[in-house]
Structure 1
Amino acid sequence: MSLRNSKRTEDRSAGAHPVGERTPLIAGNWKMNIDHLHAIALVQKVAWTLRDADHDFDDVEVAVFPPFTDLRSVQSLVAADKLPITFGAQDVSEHDHGAFTGDISGAFLNRLDAKYAIVGHSERRLYHHEDDAQVGRKALAAIRHGLVPLICVGETAADLEAKGPAAVPVQQLQGAVAEFAAELAKRADAGETAEIVIAYEPVWAIGSGKAATAQQAQEVIGRLRGALGEALCAPLGAERADAVAAATRILYGGSVAVDNVAGFLAQPDIDGALVGGASLDAASFAGIAQFRRHVRTA
């Protein structure tokens, strides 16, 4: 499978994706917003809005990332009402258990039926001084406990000016992958797989209202896909590394909104969106999840 054998773009406005294509993921990162009581109402409203719009959850996956204190409420709601929404945590510890005050083990998240764990968000890198190696160890811990790590990378405005597009995100991804590549190889040798998701979030776009253009995002994400294959080549071998890179979903994040999401998702290497502020409003988030309705027929 070639690295360039990314998802097909023909007939995207029809709403169906071909077998074997990467399923788009619309992920809502609530950050430190919404308590556990309001979380129930928000998830219900998102689910009802999408059901009323006949949203196909198999065609476009929808996930929410509440604060840790909301996860049990969200789990109970999703299970009781059989909601087709997945959910994950905003972080995960690199440690499995022990004297790590404030950390949350991947084992605990697994028991809560979480599917994903975000690692490496720019706010964690900035405020908690997490480096690429620690991000990689957190991703490894997520994999170890049956979670899908959602690995965030992105450059600041200063990085962009000094080093150009993609240089810093590629470096961040390579540094993280080095920590868990051996685990992927071990699982591949045993006939097992472990999914990862990558999110490109230019720091200069997060919360600014100034999103990257679709073409800018495609350029960086295309290079990230190539860099992933290169980083996995030694442990996995070229063919398997190529296949993993081609199958990995890569999202764009940074001021994603209803009026720009379709342009991003029309790009061949962009497989979804990591949504911040707009995910706190049910109508806005549901509108983003229905991005296919906004794709103009060529």
Structure 2
Amino acid sequence: MVRIAGGANVDDYAWTDALMRDLVCDTCPRSEPGPYQAISLHSYTFRDSFEAKGQARGFTTEDWYATFANAWWMEELITRHSTVMDRYDPHRKVGLVVDEWGAWWDAKPGTNPHFLQQDNTLRDALIASLHFDVFHRHAERVIMANLAQTVNVLQAPILTDPATGAMVLTPTYHVLAMNVGHHDATRLDVRWVDDLPTHADDGARPFPLVSVSASRKGDTVLISATNLDPTAPHTIRLDLRGAPTAVDGARVLTADALDACNTPEAPDAVSPAAFSGWSLAEGVLELVIPRAAYVTVSLGLEPTTN
């Protein structure tokens, strides 16, 4: 059993400080947990704020940038809450659970606003992939992260159509599926030598336009990369240290329209496809990531000989 204490809403660091001060067992051996094994963190992604969530579709490029500036905020939130936790729990016996996260837009026109129905677009998929990268980078502290709803509510992986009985897999679902290779794997650190392309705007926080995660499980390495630039592709080069590798497969999730979504009439409008924009030579993997796209590359580790 994992007991989770109710933690902070977004940037309430004082709450985390007070909670950790009271619940951490200073006298317990390192191998023994205190009364709670984790605390929670609650944060959604909006266009601006809870009062100005924005539209799920029909958004502008300016809306896109503002949204991802807020999505990137999760990196700062986890970093700063973890720093507070480190003060009282330097051995990291207490985990951090992101109990609710995801995109929350204005309710879909013509629906009951209390049912929180919204379309799920390519933008939502990249919000998810960015969050996964953040959670991976903080795997030593984040032990669980819960996309708020599963079916028909907010950023749901699955939508159903009561008129036809159809079930639609959303772009967010496909990002979840493309991340399966990271499950129960060991995180591999990704360190950048060159500066990442960045969006800077007076009206929003500056943020990187590219995010990458890597993990290893057995003889397989999975690399996932997100390009948040809505207008241009970006090329990254990854120096793969260690055992020789070979590409076993690569997929990409993108669409012609930034607000493209899957519907009963077009259930595969946003779905993974084979990705050919890679090359591997002398241990360097180069990826040319299309604009507004999520890419995964599976690498097989080749046995080494002495």
Structure 3
Amino acid sequence: MNIFQTLYFMSLAGGMAGLLAWASQALLVLLIPAGAPAWPSAMIAAALLGGFIGGFTVAFDEKWAGNRLQARWIVTGAAIGIGAGMLSGVLHLPLRSALPGALALGTVLGWMVSGALIGAGLGARWISVNRARLAHGMVGGMCGGFLGGIVFGTMSQWLPGISQAFAFVLTGAGISFGIAFAPIFLRDGVLRFVNSGDPRAIGKLGRKEWSIQEGDSYVIGSQSADLSKTTYGREVDIYLPDGSVAPRHARIYSKDGRFYVTRHADVMSEAGLRRFILKVQNRSITSSCELHDQTLIILGRTTLMFAAKKAEGLRG
């Protein structure tokens, strides 16, 4: 799956999450007694939106990475989304009350706050790769919330039920799209799968691509997600199902606008140097090596290629 397919399916996952959140909150709101304050329904709606988006986004990300789905990560993503949604739901009504003469503006701002907080919570999953991912998630979520707020604010007078459904779907799709789009839009290069002597890698990776940008640090290895001990994120960012690749084989990172590959500390021993192959342009390396456009990287029996953004014309 290439990066543009990733955007499509990430948006689809977010839209489905938004639709499920709308349907769930519509049923739960029926249980709230007539004449009750408005804040419970606002909090429930935002919490459900965050929870479904959090769970769906984590599940899709793991599927895209070629890993088996980890229940603890999905639950953590949903819990973070619920928490962010509840917080934003608490802020919804004060925003609308503060702008009595501009109710539509207050509605849009409320949706934007929801999107920003939910997006930031989900962006935190990739903070070990790049701290900017938190901001990426927040900005992407804010844009998604803006779209949802505009739809709800303009259509609610004529089609209240349908407008809310559209708003949930657009907000969900927008948040998920923004989380995936920001690192792709800001990328400085792409790491592409070329070939492998291990049939499992060929079957799982196919035309796989990974966006790389300034500030990123990726761990590459064969450790599958089910062996990770973390509660939210992966210990290995780029998973290569190759029996000749170490659990933590190499690291790709940026420094001063340039990109490098180096051996992971786990394979720096004499035995690791002999057993686990790491080559750049068919030359074995034992220290950091700078990557240039079209550089081939061999890890075990798997070959990846680094393509610089400018050289590949990816900016256009």
Answer label among 1, 2, 3 for the case where distance in nm of label points 7 Å out along Cα→Cβ at positions 177 and 193, calculated from the coordinates, equals 3.7: 2
With helix-only ellipticity at 222 nm (-39500 (n - 2.57) for each DSSP H run of 4 or more, over all residues; to 500) derived as -13500, matching label from 1, 2, 3: 1
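Readers should treat all values here as calculations from the given coordinates under stated rules, not as data from a laboratory. The model shown is predicted, which means the values in this text are computed figures rather than measured ones. Cβ atoms are built from the backbone, for glycine too; each structure is taken alone.
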